[in-house]
Structure P
Amino acid sequence: MKICLVGYGISNEELLKNILINENNEICISNNKPFSDKDKLFFEKNNISYEENHGNLLKSSDLAIISPGINPKSLPIQIIFENNIPYTTEIEYVWKKIKKENPKSIFIGVTGTNGKSTTTELIGHILKGSYNTFVGGNLGTPLSTADFNNEIYVVEVSSFQLYWGRNFTPEFSVLINLMPDHLDWHSSLEEYYNTKLNLILKTIKNNGLGFINSNLKTYINNVKNLFSFGENGDYIWKNNMIKTKNNINIKVNNESLKLELYREDVLAAVAISLNLDISKELIEEKLNSFKTLEHRLEFVGECNGIKFYNDSKATNVHSAFTAYKSFRGKNYIALLSGRPKNEDMKEFLLELQNNAKKVIVFGEMINEIKKYDFFSNYIVVDDLKSAIMKAVYLSENDYNIILSPAGASYDLFKNYKERGKAFKEEVYKLMEMI
């Protein structure tokens with residue numbers, strides 16, 4: 001069989017080097033940009049054909065493994081459809097292999113608009129020690145790097161991965177929340193939502209357990225093996241306690257996890273853990289020892305009574321909205337930037353108009369902000385460094401400066417990690433100077 005890797009990002013690269021290269025298949029790679037000399041040497045050494053413009057190699061393949069971010073309207077997808085080429089993703093391809101070799105393994109698929117990475121890491125943190133557990137997927141550690149003998153695989157899955165890998169069916173599925181996002185990629189909001197909702201439906205149809213935010217129950221009704229978390233759900237948050245219908249009360253003592261930003265993540269992780277027979281005492285211990293992720297409302301440091309928070313991973317309005325709501329009643333200056341995602345920002349900007357001391361805006365987000373005539377509580381600057389300096393100038397003792405951009409990083413940075421790192425570096429420089 002001739003397998004073609006369509007796009008050569010981290011997931012397909014790891015799939016090639018960890019799995020495909022050891023299989024008895026013809027491998028080729030179809031990309032839309034030049035490969036590095038190092039990549040070419042590796043391909044030639046291992047008899048791997050490649051093309052730097054999508055064309056004949058892709059057309060003649062028997063199976064296409066699509067990099068998740070490739071747009072449905074792009075040239076390679078047109079080629080795949082016109083030539084009736086079966087397709088899948090790295091995560092689905094590896095899942096099938098693991099289930100074949102290790103049929104007793106349990107997969108936990110975590111999706112949603114925001115909080116996927118934190119929820120995935122938190123579930124893994126709780127389960128490790130009780131089970132041999134792999135944690136990865138869309139958060140940056142491809143499934144193809146996993147040991148095939150693990151008991152549990154906790155996998156973050158994006159809407160892109162679910163769209164191109166429609167057969168992936170974990171034993172446990174989690175849908176944390178749904179808000180408009182990636183509307184520059186999906187054909188409609190309905191398609192985006194259904195891509196994620198279908199993960200839950202497939203799991204339940206296959207006799208697995210589904211866990212959804214209680215405000216999404218209107219999308220899935222009268223279904224067995226479905227549990228909800230949140231208001232009026234099977235698992236609720238009250239007074240920094242998680243309460244269940246089985247009268248199990250779990251304390252949340254971790255100050256970071258008490259923030260509103262993380263409540264859905266904690267509820268989902270606890271629900272999964274209880275259904276895998278983790279004790280109340282161990283869950284409380286693991287919640288207390290969990291460290292929140294880099295670039296997710298990450299406390300960077302304090303300088304002259306001013307605290308700095310890096311929330312660069314907030315690449316859409318809902319994520320940033322939740323972060324800023326965590327600071328209601330406190331003095332804060334908001335930093336917005338990045339490439340907008342065709343979202344309605346009215347409610348979000350009303351929040352900042354009423355609660356932020358000031359909003360500093362830079363990058364492509366500037367033109368988006370100007371569409372909302374009522375919004376006046378902002379200052380425009382040229383770049384990230386200028387935004388930080390302006391925010392510090394406007395701040396007083398006990399202020400918080402928060403980078404929660406509400407837009408994708410691609411206007412000025414390679415990705416949200418580079419943006420967050422740049423923010424932290426500027427803050428560290430500032431702290432050294434003062």
Structure Q
Amino acid sequence: MKLINYISRRYVIYAIFILLIAIPVFYFSLQYLMLKSLDENINHQKNWIEKKLKTTNPDNFTSFENSILVRPSNTSKTFDSLYSRPVFIPDDNEIVMHRILISNTLVNGKPYEIRIQKSMIEDEDLLNSILLLQLGLVVLLLTGLMVINLQLSKKLWKPFNDIVSKLKVYRVDSDDNYQFMPTNIEEFKNLGNSIKELTKRNQKLYKTQKEFTENASHELQTPIAVMQGKVELLMQTSPISQEQAELIEEISLAGNKMQRLNRTLLLLTKIENNQFPNTEKLFVNNKVQKLLNQYEEPAQQKNLQWEILLNNEIEITANPILIDILIGNILSNAIRHSENGYLISVKTVQQSLVIANHGKKELNEKDLFQRFKKQSENTNSIGLGLEMSQKICDLYHFKIQYHFDKSQHIFTIIFN
């Protein structure tokens with residue numbers, strides 16, 4: 001939810017809540033005041049009639065449509081009864097709500113019944129008009145407040161949206177000097193200045209790290225290559241004892257592993273820094289088929305069989321080199337860690353690539369994709385292949401999952 005909607009929604013909910021309470025309270029309060037005023041007027045008329053009855057005949061008080069009626073009473077008990085009741089008006093052919101006072105009083109020792117009725121239609125019309133006017137003003141007020149709030153908020157948040165849009169395309173390996181929209185809002189000024197400083201520090205740290213990684217990799221390649229060359233020359237010298245030959249072979253293997261480790265760490269750093277910006281549309285099935293052809297020889301050496309079910313065509317946008325590394329790492333792991341003579345399954349299911357190989361025991365999924373967390377006894381493994389696959393998946397928002405089922409190590413790459 002956008003912040004502007006989040007704030008506006010609360011304003012509107014609060015306003016509606018207050019109005020739902022205020023409008024009925026206002027209506028009934030106004031109705032009470034009008035009834036009170038009407039009742040006071042009726043009582044004043046009653047008091048005036050009581051005074052006039054001392055000198056005037058009761059028949060003189062009968063008014064139009066019997067709105068005032070005075071007649072002798074059969075009881076000497078005095079009382080007042082005030083109530084509202086609908087009354088049919090023949091001339092208008094309609095029923096109108098009236099306020100009625102019936103008062104039994106004694107005047108000069110004689111009991112009289114005074115009946116006064118007043119139409120409430122004018123008061124009701126006035127009350128309804130006031131209510132409609134109030135509702136109209138409330139709707140106009142709410143609409144105006146919402147429009148003003150939205151317009152002000154859009155204008156107010158433009159600098160913030162400008163910062164967000166530029167951060168979306170921010171690259172740490174770029175030398176761009178970000179300039180944000182000028183604003184008078186102090187908070188947005190501080191935010192823009194803080195982000196400028198942060199991007200500059202990140203770019204500086206990135207360049208330092210990149211230079212160190214490249215220099216370290218370059219400097220390591222030379223002594224490793226020299227060492228490998230010297231070991232090969234040493235192997236050609238004679239005489240060499242059996243013990244010396246074994247030691248030389250171990251040095252050669254360690255040198256090869258160091259060389260692979262150096263290349264892999266450099267590649268990991270490049271992936272983490274997103275130094276593979278070039279992307280293109282790729283078909284996963286084609287990539288898998290080409291890699292299977294490349295791994296045919298090592299699979300034959302272990303007498304492994306392929307079960308290939310590439311039914312679903314999966315199209316993605318990514319760097320082709322990284323996708324080769326991603327799928328190749330899983331396939332090479334399946335070959336390396338599978339026992340001789342077993343089956344390796346490669347299939348596509350919807351938007352996923354599933355690779356399964358035979359295994360004796362389940363791997364620890366918690367440590368499986370972490371750096372240098374090897375879970376096999378293979379000395380040739382450097383413990384970085386699965387972590388590299390995880391980094392590539394993170395880069396393109398793919399998912400890589402592992403589970404163990406029926407003596408099968410199953411790796412699933414989900415291409416979202």
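Where a number appears in this text, it was derived from the coordinates with a stated rule and is not lab data. Just so we're clear, the structure is a prediction, and the values are computed from it rather than from any experiment. Cβ atoms are built from the backbone, for glycine too; each structure is taken alone.
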* To do: Match the computed value -10500 of helix-only ellipticity at 222 nm (-39500 (n - 2.57) for each DSSP H run of 4 or more, over all residues; to 500) to one of the structures P, Q, and report its label.
  => P
* To do: Assign the value 2.0, calculated as distance in nm of label points 7 Å out along Cα→Cβ at positions 106 and 202, to the correct structure from P, Q.
  => P
* Structure fact -> For Rg/Rh (Cα atoms, Kirkwood Rh), structure among P, Q ranking highest is Q
* Among the shown structures P, Q, from which was the value 4.0 of distance in nm of label points 7 Å out along Cα→Cβ at positions 42 and 402 calculated? -> P
